[in-house]
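> Pasting the structures in now, so scroll down.
Readers should treat all values here as calculations from the given coordinates under stated rules, not as data from a laboratory. Since the model is a prediction, treat every value here as computed from it, not as a measurement. Cβ atoms are built from the backbone, for glycine too; each structure is taken alone.
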Structure 1
């Protein structure tokens, strides 16, 4: 709920002033975002209080539905679930978090990359360009046999019609370019994240509980290399002890960042 975690204004401004000083003095800034940043757009997260993992879907465990073995075994069930969650993304719009981070990049202050766990491509729609999608993206899909490429706009209507998308070339099942349980993350993106966060003067974490590894380990690399971590997340995270500052309300923080960027 918007405003639920909003901090008292004078206390918030005191902390944000400290953050602004850190940001202004940082040459290399990396950002890490999780599902929480898209909840302001109305997209449900996974592990939050109203997350999709918190209750079964038609009596089935959602994490099992999202496993690679299950996808190949029961693609009809995966796509029935995904139709409700991932194939209406055009109905949602980027929010202030996405736009503030796009402005941070445009102003030349987000130099080491925006690494996201999200598959909803909202960052790109808001204008971010230096985006690394750690868990893949619903923007693309591939044939599981011949590797033919398909776009979201090609696949979404098929899924919304209640069908399993199949390749027009060979007839095999099409899989979204999303990292399922049982799949490895992209080695090139992992390597880039290791470089970016280990060299960053500042790592900003937004909307992530920092519990899913290996991705959640990246911000800690910044602290271990002498940089600072700032965490913006409603709930405590697994790496709060390493954070120089911790903000609770994503909207409050992002509005302040947006205004600060307009002045600096």
Structure 2
């Protein structure tokens, strides 16, 4: 992988991890259409995911600090309840990771038809959530589990994780600012856990040339991820997700047409 390819993949990962347009789908499109191959470079994959994790921690550092402080008061306070709901939301993705990992990995084969269809489904979810009547409900264990189901389904390339989870929250009437915060914080544990498992299973050896590729991917993902995370919070609070629905519909339809007539 060249430094340019690392930069492109890092930027794609950073922007699309938070914007509701599917990071996995766009990486698959990049691989299929432009010949950019991420290959089996475990260190690079971990670097770009680590960059987006770090950007989430930076953006939500005060909130994370407040949650940790509240948890260690060892009382059933607002912070503890929030963390309990986070834990409940992780049940579906844990189930998928334990029992369907091999099947999910088979989906990542530059299948533009699947990616395009899932992007169009993302567009439908964003459209419905845009017109959903705001009811300002708090996050409950039930709603947290439903958001978790959306996150589990979003392992399919092309179905946006942030789009699916935020839409699931908005369709249940949860406050916009609450669902955005919950959506971005709930993904930290699965990504960190997945990377730790890959470290245990994989080979992290890299040549001196690959180090610069890894650094480039990490920095690109971190910088663009920090920008995208802050932008997405603002857009969710302002209720401006419809344009992303239009974008996903156009890209998804184009991917389907390309796969049917040109691939």
Structure 3
């Protein structure tokens, strides 16, 4: 772990990331110190920094730090955390800030391969996502809604839970983005009111578009998800998991889902 470029594992108790969740993070896979999906990870990180008016670190610096913490691991999970740094009491952003940058790596724990091969069982979550357009899409440090949603079940058969917003619109999984296929069209929830716009989501959209597939972001109801021809969830560590069962609905892994899995 590096904290502001130096080996360490602690930050100031007055850090705004700790006090207010004032910051962002990215989680990614690295192999021999090289981050995967970096184009999309960096794109999302820079966009999130801009949205929160958080100084964005130099890209080359981040790549050097990732290489440093993950170099001795054949396959690693890397986490980048950026906060606004220490500050006085109060919510107001300091006129001048000294951001805290944490880059860490841990050995790859992996997921059961059958989740990608055979698909997963998912459930609907009771916890709803608040509608807040100013934070929509940002992977900020306030993730209590996801923590509560993921705590709704302990059954190991269930791999993911799908979350709705306060209007009952489908948004995302607790740790993933959702896609459905309907009549050959790839559709993913519109994230203009809440939810996290993940790097793998962006990669899937770009890859599908390059294949000439029609990709659309839209507000989806639970009934539209249940009526889909195919469905899958994705994130940067898991890749693509076909949705095999959701409530009473079952799907076989679909042809388009399989094609995207092979490409990614």
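> State the single structure among 1, 2, 3 that was used to calculate helix-only ellipticity at 222 nm (-39500 (n - 2.57) for each DSSP H run of 4 or more, over all residues; to 500), giving -10500.
1
> 1, 2, 3: which one has distance in nm of label points 7 Å out along Cα→Cβ at positions 20 and 44, as calculated, at 2.5?
Working through the options, I get structure 3.
> 1, 2, 3: which one has distance in nm of label points 7 Å out along Cα→Cβ at positions 76 and 228, as calculated, at 5.6?
1
> Upon calculation of distance in nm of label points 7 Å out along Cα→Cβ at positions 140 and 188 from the atomic coordinates, which of the structures 1, 2, 3 produces 0.9?
1
> Relative contact order in percent (Cα under 8 Å, 6 or more apart) was computed and gave 39; which structure, 1, 2, 3, did it come from?
Of the structures listed, the value fits 2.
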